[in-house]
1. Which of the displayed structures (1, 2) returns the greatest value of mean count of other Cβ atoms within 10 Å over residues 37-44 on calculation?
2. If we compute FRET efficiency 1/(1 + (r/R0)^6) of positions 45 and 181 (r between Cβ atoms, R0 = 25 Å, to 0.05) for structures 1, 2, which one ends up with the highest value?
3. Using distance in nm of label points 7 Å out along Cα→Cβ at positions 13 and 197 as the calculated read-out, with 3.4 as its value, let me know the right label among 1, 2.
4. Of the structures labelled 1, 2, which one yields 32, 23, 15 when semi-axes √(5λ) of the Cα gyration tensor in Å is computed from its coordinates?
5. When relative contact order in percent (Cα under 8 Å, 6 or more apart) is calculated, the result is 19; to which of the structures 1, 2 does this value belong?
6. A value of 1.00 was derived for FRET efficiency 1/(1 + (r/R0)^6) of positions 69 and 165 (r between Cβ atoms, R0 = 25 Å, to 0.05); which structure in 1, 2 was it taken from?
7. Of the structures labelled 1, 2, one was used to calculate helix-only ellipticity at 222 nm (-39500 (n - 2.57) for each DSSP H run of 4 or more, over all residues; to 500), giving -17000. Name it.
8. Rank structures 1, 2 by distance in nm of label points 7 Å out along Cα→Cβ at positions 53 and 109 and report only the one at the top, that is, the highest.
Structure 1
Amino acid sequence: MQINYKFKDRQLLKLALTHPSVAKNSDTKNATYERLEFLGDSVLGLVIAEAIYKKFPDADEGELSTMHAKLVSKDIVSEIAESINLGEDLILDSGEDTNGGRENPGNLEDAMEAVIAAIYLDGGYATILSIVENLWGKHLSNKALLTEKNIKSRLQEDVQHMGLAIPVYKIVEKTGLDHSPHFKVKVIVENIGSAIGEGKSKKQAEVAAATLMLKIMEKNNV
């Protein structure tokens, strides 16, 4: 995991990385990241709220709420976790590992929140504020992007308005090294066709595919 912080209490870090699948009985059920995840969800929410409150002094309450919802969303949190290779260090049982637990967006989101809580407990609020602002930096830098409708949401709304099923996204190819992957993702829209997008993360590739599909639909007057 590539994160600029050295834990004083290494057990906190271990706990933050331990998936519930390793809990085989009631005696060990709290030896996983679930309690830290609970705390981390609130810590992240507060940190992001403070960050956007300070960064965008002209934003009204509605804009701040929209930005906040996007920045703490599953898509963004799991993307951040993916960018620091958090999945490589997850502690999973063999079944969860075999079934792709290290790439599962839900696992990545939960563990990322647990790691945030662990850093908060180990290093204090100022430390986690600085780390989150750094990790979320590119997402915090563009107010227009944060307040505009998500590309994937636009595509989904458009196809549902036509009475079609929601778009389906499938990973076509994953190449590159673990610390520098490259994804190709295909989006399939019922009765219209498909498009392939590429990116350094699954999320980026999905957005690229959705963007291309919207252009195809516009070109064909769909």
Structure 2
Amino acid sequence: MGNGPSITLLIADDHTLVRQGLVQIFSLYKEFTVLGEAADGREAVRKAIELHPRLVLMDLNMPDMNGIEATRLIKKASPEMGVVIVSAYDDVGYVTQVYHSGANGYLLKTSDPQVLRQWLNEAVTSDEFFCPHLPPHQLRQVVRSDHGEAQRLINLLTSREREILQLIAEAQSHQQIADRLNISVRTVDTHHHNILSKLGIHDSVSLVTFAIKNGLVVLPR
């Protein structure tokens, strides 16, 4: 490793110690160059577009915008940019949504630094989605999950609807969501109604349950 062009990185994590630790780790490997850091999902999107790294190492659970939605926006702006999600969550539901966000892979935060190094190198040489902690049969199910009814419904949601669903799951009121996103309460009401309609769900409790089960929202543990 390290004989070819440098692999440029953007590292996104809301925990300063984790983020700076990753910067220090990858500074030890000659094939990587860290271009920048981001402390939340929106900053990750902005810096990815601004700095155009080869890879973004993205935390799953971040404030303001989670890693899944940030990945969707990055991939929409720059489909060729690689994104690898790192997370403490080993749930298949999260892996499924990460896969459908367009990310290149999913790694656990408990991974050894050499494992991170190996899979980030893999991300720039292969188009296959990777998730080394999942058994092969579960990974095949994730890759085939486009054919499931739940995923078909999830794919109907817009980026804004997913963002509002995340905030609903965080128990924020429609007024709080409106203030945070700088939109009207009526607009939030409309989005909420559309989310329920698209998913065929009739109440907010069932909506949040569905979202958690299918990895649509990321809640702190």
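Throughout, read-outs are computed from the coordinates displayed, never taken from laboratory work. Predicted, not measured: the structure shown is a model, and the values here were computed from it. Cβ atoms are built from the backbone, for glycine too; each structure is taken alone.
1. Largest one: structure 2.
2. That would be structure 2.
3. Derived from 1, not from the others.
4. Answer for the origin of the read-out: 1.
5. 1
6. Here the read-out was taken from 2.
7. Comparing all candidates, it corresponds to 1.
8. Largest one: structure 1.
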